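What follows draws every value from the coordinates through simple rules; no lab data is involved. Small disclaimer: the values here were computed from a predicted structure and weren't measured. Cβ atoms are built from the backbone, for glycine too; each structure is taken alone.
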Structure P
Amino acid sequence: MTVSLFITCLADMFYPEVGESMVRLLHRYGCEVDFPEGQTCCGQPAFNSGYQDEAREVARRLIRAFEHSDYVVSPSGSCNGMIHHYYPHLFRNEPEWAAKAEAFIAKTYEFSQFMVNVLGVTDLDAEFPAKATYHPSCHGSRLLGIKDEPAALLKGVRGLELVELPHKEDCCGFGGTFAVKMADMSEAMICDKANNVVSTGADVLVGMDMGCLMNIEGRLNKEGRPIRVMHLVQLLEEGVNRRERNRV
């Protein structure tokens, strides 16, 4: 099948290696991956700041970019949450674009959802000997309902000890524009999140959204905590490569 990569702004600007890992993993399972160059932001920052007209124009551009794609896959629950949850609202008074938005939504997936629910893959034959804890991002879990898919993929990783994160459902405090507008509250939230991560004794923190990971990693680094922060895609690809090396 042909899959189009929706890279998202944060992955494009700060974490391109996440997109690269995702492409290599999809290739392993027979997917041809393309990259529509017309893609841009999903419109979430403008939408969250109250600029709905501007968000609508950005959304139109994104829909056009992927109009001919069979599947659209992204390493972000946040951007996918924006598409699935708010695009119908943006185009509620425009029947033609509402239909295009629904068609876009129907073929757009967050990475773990696509792997588990579309490809039917839970065990990637990966090996990653470490103690890890998992942070479920707000938009992925609350807007998209992602709960079992990341756990299924992590469970299949040999040597990985997964420890429950206390108060895992609590926001890390990033929230895009929220961290700028409500800086004091955001800082209090990330301090709590970092303390909970440290309390697990984990070597690795795993997540699915670059905004959350960037925020948590920044706090852990500021506190001098030597905990590795990884996107789920990175851990899986590194685990697959380790397993292959150990076979040689």
Structure Q
Amino acid sequence: MIGGTGLIGSKVVTKLGEHGHEAVAAAPSTGVDTLTGEGLADALDGADVLVDVSNSPSFDDEPAMEFFRTATTNLLEQSAKANVGHYVALSVVGTDRLLDSGYFRAKQAQEDMIAASGRPYSIVHATQFFEFVRSISDFSTVDGEVHLPPVLFQPMAADDVAAGVARTAAGAPLNAVREIAGPEQFRLDEMVRTALADRGDPRPVVADEQAPYFGVQVTERSLVPGDDAQLGAVTYAQWAAQQK
């Protein structure tokens, strides 16, 4: 489990363990570094599945591309040497629609490398997490106001993201993309307005059709999955109640 000590990775490790699978958390803090390759051979020795939920520490264009290209190259090489039978990577719903962003170009490069590798794989596209709504707000704040486009938005709980990744990892390789999402659709500005109010954050949220989403102009359905997405169970209200 690459990125196995983070928000999603730690939950995936737990969920796989609950279903009788032995999942090993791998991260720099455990001696595994995907950028240098340190510890990868030992971590993958005897593994049936490699799950990568790691993320670039920087969202800037060049560092993100360098991270995903280098890490994915090392993971593909070492997983091939270890004869790992299934490569699972977590990515983002709408990645191919957000390529004006250098970060999403880097995510697309990661996906393309995996798909072109010849290794059996599954890519899980998840919608944004409830846990990151504050980050969206902070990034979109201008002069004390949160400016967001009123487009469709279908966020999900981190627990449901982890469940979707664990379910995919325990199954046969798809050699394709699987989309997972929350059970409810909102307007992005409405979702953030509600979330900020629940947190007691006084910032006003402005519905602005020209406002970008993390620097990218989006359309009505840029951020939501197709009709065949697997939906999580946790609603926003249920998740918010758990945070109190």
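Okay, here's what the table says:
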read-out	value
Source structure (of P, Q) for helix-only ellipticity at 222 nm (-39500 (n - 2.57) for each DSSP H run of 4 or more, over all residues; to 500), computed value -15000	P
Entry that produces 52, 37, 35 once Cα extents along the principal axes in Å is calculated, selected from P, Q	Q
Parent structure of the calculated result 3.7, given that distance in nm of label points 7 Å out along Cα→Cβ at positions 28 and 180 is the read-out and P, Q the choices	P
Structure responsible for 32, 14, 7, with semi-axes √(5λ) of the Cα gyration tensor in Å, for residues 84-155 alone calculated and labels P, Q on offer	P
